[in-house]
Structure I
Amino acid sequence: MDASSEQSTHIAVTVDGDRATVSLTRPEVRNAQTPEMWKQLADIGRSMPDDVRFVILRGEGDDFSSGLDRNALAGPMIEQLRDDPNPFISAAQAGFAVWSNIPQVVIAQVQGNAIGAGFQLALASDVIVAAPNSRFAMRETSLGLIPDLGGTGALVDALGYRRTFALCATGDFLSAHEAQRWGVVHRVADDASAAVAVLIEQLRGLDIGALRDLKAVLRTVARDQQSWEAERDVQLRRLAALFGPSST
């Protein structure tokens, strides 16, 4: 089995046969995400080789991802958000939307904290497998913002409006077992990596065309919960309230 790897800033990609692993590699800051990482995620997803059938999204260290790197909320990023945030939000969303658009089966392997953008990256996958210590939360309202990376549609689809509202409004944490009971997480396993390997082996025996067509049809059926445009429009209003109206 041929294996290859590619390292970009804060994200590592390893391809081993029909399986690719995309790893966030900032464990020293709990895999906090930056706008540059979102661009890289979009580029990685769009360039995924055709012979890859499965993609694993994971984070190195103790946490999947703690969300947006707060240090990014300064300087040039603030100026960009104040000037014209629409292109910025669209570019950020592309790093998450790509995983629902590619034909590969995308599995999020989660441990520790998956907060904000981290939670939304996991929700961009087709299946979430979580370690028992996993915790999920949307904390954007603490910054005066809303989740705008596709997570609201995925959550409303799984939880319904009221649970989603409460979760996003309060910023409360959802445990791995609660997330499994509520239909967000597929499986909770002491060894999440081994559980992902078992799932891939199970799916590998299925017809590749059938799996890809199944993903396509289910994503189409779920489009009524797609939230990208609504999230972007509301986030633009929130940013205008926080920083003033854009110059465009």
Structure II
Amino acid sequence: MSFAGHHILIVGGTRGIGRATATAALALGARVTATGRTAESLAALPEGIEGTPLDFTDPASVAALAGAIGPLDHLVLSASDAVAWGPFGELTEEALRAAFEAKFWGYWRVIRALAPKLSEAGSITLVTGAAARAALPGTSGLAAVNGALEAMARVLAVELAPRRVNTVSPGMTATEAYSGMPDEARAGMFAATAAKLPAGRIGAPEDIAQAILLAASNPFLTGATLDVDGGAHLAR
């Protein structure tokens, strides 16, 4: 893959999967712009990556980004804060609404605002999640949010053509998303999950970044979902 001369914007590019994607794209010759919510996160970006503020739950922040950024070749959406975990009977409406606001509506706002900035040969890649189709107990909220994004992306692949639109669906990945857990509990969860996967391990951010850049670079790939989940989506 080569991204020489391409401008790629990564929403949520200051940590986890987004940061790994930004670093990999830079190494492949791209001009990389990464968004973050805080000045501290933007200041900590690796040298060579341009940082720009964005809170995609705020329409004014999205509009400001759209007004300031120049032409784009690729848009990657890899950001979410609120996550609706738990059995269906215990999941509150408030938690699910917050999860939709923090991911579905955030992605929707950014795509609406920035799709006109994309070159005709450009691409949009949405990071979703294995829960969308894996039917994992306790993930109905995650399935609803990510499933909605995957369904929308397939339609956008037709409506926004010739621009390409794909989704990348990661399984459990060792990122900062789990940093709030005690070390022992986190290690135990990772080990238990790895034991159930055909791949025998959980993901690393770099695993997902490779798939994102594949989706962005392949000119014959659109309307697809790439499962990068160690086999979590397989019936077992």
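Only the coordinates and a few stated rules stand behind these numbers; no lab work does. Being a predicted model, the structure only gives us computed values, none of them experimental. Cβ atoms are built from the backbone, for glycine too; each structure is taken alone.
Starting from the value 2.1: which structure in I, II was distance in nm of label points 7 Å out along Cα→Cβ at positions 18 and 178 calculated from? Checking each candidate, the match is II. Structures I, II were shown, and mean count of other Cβ atoms within 10 Å over residues 122-129 at 24.4 was computed from I. Assign the value 0.05, calculated as FRET efficiency 1/(1 + (r/R0)^6) of positions 66 and 194 (r between Cβ atoms, R0 = 25 Å, to 0.05), to the correct structure from I, II. Going through each structure in turn, the value belongs to II. Each of I, II could give mean projected area of the Cα convex hull in nm², for residues 10-145 alone, but the derived value 8.8 comes from II.
For which of the structures I, II does the calculation of FRET efficiency 1/(1 + (r/R0)^6) of positions 50 and 162 (r between Cβ atoms, R0 = 41 Å, to 0.05) return 0.50? Value 0.50 for FRET efficiency 1/(1 + (r/R0)^6) of positions 50 and 162 (r between Cβ atoms, R0 = 41 Å, to 0.05) corresponds to I out of I, II.
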